[in-house]
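Structures for review follow.
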Structure 1
Amino acid sequence: MDLKEIEAKSILVKSNLPDTDYVINPYTGCSFGCTYCYASFMGRFNGKTFDDWGKYVFAKTNAPKLLERQIKSIKNKGKGKTVFLSSVTDPYQGIEAKYKLTRQCLQTLFEHDFQGLVAILTKSDLVLRDLNILQKLHHVEAGLTITSTDDSISRYFEKYAPAVSRRLKALATLNKAKISTYAFIGPLLPHYISKEKELDKLLKAIADTGTKEVYVEHINLTSYILGRLRKEMKNADPKILDTFYKSKNKKYQEELDKIVEDLCKKHKLKIRLGKTIKHGQ
């Protein structure tokens, strides 16, 4: 693992995401190394290849100080604005236990009385460490990525991330602590089109934590992601990889959307953005 301390030029960056105004990425790279992760493109800015994803993390050690300066530029203490941690890294990957950059950034938002929404997305139950800060913020929500209820499946595609069973427990703990939550079902693994019961089981598990809202995303199969999947699954049954190819098909996605919509209604889960997230056909 290539671990470095670096100094960033900016930490509060305007966002093009549909429901986010600013993003904070305290780290470059991610040790979780998820096979399907779109953020592997970040390597090209740091002398790394797509295949290096999961093998490097650069800690932006000046992130809290930068945020302290930049947060002052947001008018009205951020009312009506959203700050998201994080868009191209996981804010609670393992190295966060040492550097506490995410925690310090949250503390800075609290100390500067940020009154907009602070949104978090992670695959780690380390987020529970910061419950005391989250409970102090004016508006906060924490999301956990949940792609399966089977730890062996999550381990296959999300090699070094905490087991999905721990993430579900984290969602339940956050809800009990009165923190607003959501689950990010992204990507929808291709087997769900033929195994509706598995998707039903997944959505029930999310609803059972007390979570009420979900983002649902179809898998992004741009060439660099597909290339990494091919290498990762080179010894797998060819039929499995074939289901990934089929998942780019518009008809396939429409059929899966209908299953998702029906099951979300069944489990009383609201789909954020009003629809599933799709990438290029």
Structure 2
Amino acid sequence: MKYSTIITPELLQANLDNPDWIVFDCRYSLADPAYGANAWDEEHIPGSRFVDLEQDLAGKVTDSSGRHPLPSPAELADTLVRLGLKNDAQVIIYDDAFGSMAVRLWWSLRWLGMQSVALLDGGFPRWKRENRPLTDEKPLVEPGHFVARLHDDLWVACERVENCLSDAGHILIDARPEDRFAGERDPLDAVKGHIPGSLNRPFEDNLDIAGNFLGAEQLREEFVQLLGDTPPDHVIHTCGSGVTCCHNMLAMEIAGLHGSRTYIGSWSEWITNPQHPVATGDEPGPAG
């Protein structure tokens, strides 16, 4: 059986010795880029391989890109192959930030054409809390073999988002915290606010108080209420730089609402063009 959304710690622990399962540690801190690698060196789930958000899952930042643009698919695939990725593997990813960093790898592997990738529900904190195995030993990794089959229908470019400003048939969902969406503060980007017409669903809304994903039925109910009559494949997810927006996309997949896409450039790309309109406040600003 293959898993494509989330899995439990129990299931991962039962498969730690399974050669067909590959675990990636995606811990990262925007405030301290070296944090993830240092944390992995100190302790990690046995057999896990470290993947860095900025070094591995993002390309070169330019004057017109967001903070975490897409890398070259060939370079990304090569990096993951060196870490053992195989087409027929079951990939498990985790972080210690409620999945908000690891989801970028979940999305990226789907972009490369791999479906059997799942997030560890509750992440590293739950794993530790449940006293599951940890180690500081670096795994012996043999290069894998992976043939990418790109799914460029999973993301949209800035031009598509511009068109959405006058297209009532699409919905933009912003995964950032409410105060950043409203333009009350922004510690990461130079301009405060959101893309006009966007709806705000902070990624934390997908989780229960323990940091685990809500059940599929509850997620479906909440997203259907947010979307109204808009079909899932007319939903575009945004955030600050194309990372946490993948959390809302994963939540929709768990809910059985398939076909949504991400605006990878997101807010940090949008504001590189001074001609782009900006909205502030709690309510979605008028589009167009």
Structure 3
Amino acid sequence: MTPTIGGSATSSPPDRAVWTRVAALRGGAPLDLLAARIGRRHYAPHVHDEYAIGVCVEGRETMRYRGARICAEAGSLVVVEPGETHTGGPADAAGFAYVALYPDAALLREALPGRYAPHFRDGVIRDRGLSAALRRAHLALRRGDDPLEAEDRLLAMLNALIGRHADAGTGPTTSPGRARADTIARAVAERLADEPATPPTLQTLAADLGLSRYQVLRAFREARGMPPYAWLAQHRVARARALLDAGRRPAEAAAEAGFADQAHLTRWFRRTLGVTPGAYRAAVLNHASH
């Protein structure tokens, strides 16, 4: 059985999310899938190591992506590239529903000459045919009764998505100002990652870099799209996710990742991934048992 989570009795409509992990395709990494119904909750700023490719199937979703507010209505595709900070939530009181999958860059590079990771100009893509193809691939992958059909549907959809809507290249040119912000943010992130349970204060971080707190905050926000405390929270979530993948229980993962307790982990896990650590771990264990 695929694990689910439910929202509180006060949610209207209630939140519901199903996380599924399916077997590796063509010898690559396992593929994670999500189907969710979001009533009021908004995702915190976060990034994915993989592409996040989904379709809004009901209602309207609003996102903050690449410095702009964008909106996806039912039938729209949403594509978030690896490492891009973004948020997400309902555009109005009716809420929204979506399905998504998270392929790694290697899977998408196969479709391009030169093996560059594809770059998608737009976060929201209006292509009804591709939206329907993604939903069919998602269903076939979740059902799991015909692996060849699922693989064919997924790869055909990704190939069409890349062919119609992506650019191949090495990425945008970085300005000197952005390069300096990246250097500052990298130094701060490395320090926070080294001390996740007892992170240094902003004053300490700034003093060590010979900067003011305001300079550190501005640079970090410019480079990472979120303040240092939010980056640390999503870094802890990523660490906890790896620990859950390795078989740790949520309470153990919370302690090892630097959260105050399991409840603290659960709050941030849901705000980042949409499901509880227990539901995520159940999906991982369900996949491992097959």
* Comparison of 1, 2, 3 - label where FRET efficiency 1/(1 + (r/R0)^6) of positions 95 and 255 (r between Cβ atoms, R0 = 41 Å, to 0.05) is highest -> 2
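For distance in nm of label points 7 Å out along Cα→Cβ at positions 207 and 263, find whichever of 1, 2, 3 sits highest and give me its label.
If we compare distance in nm of label points 7 Å out along Cα→Cβ at positions 207 and 263 over 1, 2, 3, the biggest value is for 3.
Which of 1, 2, 3 yields -14000 for helix-only ellipticity at 222 nm (-39500 (n - 2.57) for each DSSP H run of 4 or more, over all residues; to 500), as computed? The partial results should precede the final answer.
Values: 1: -10000; 2: -7500; 3: -14000.
Label of the originating structure: 3.
Every number here is computed from the coordinates shown, using simple stated rules; none is lab data. Everything numeric here is computed off the predicted structure, so don't read it as measured data. Cβ atoms are built from the backbone, for glycine too; each structure is taken alone.
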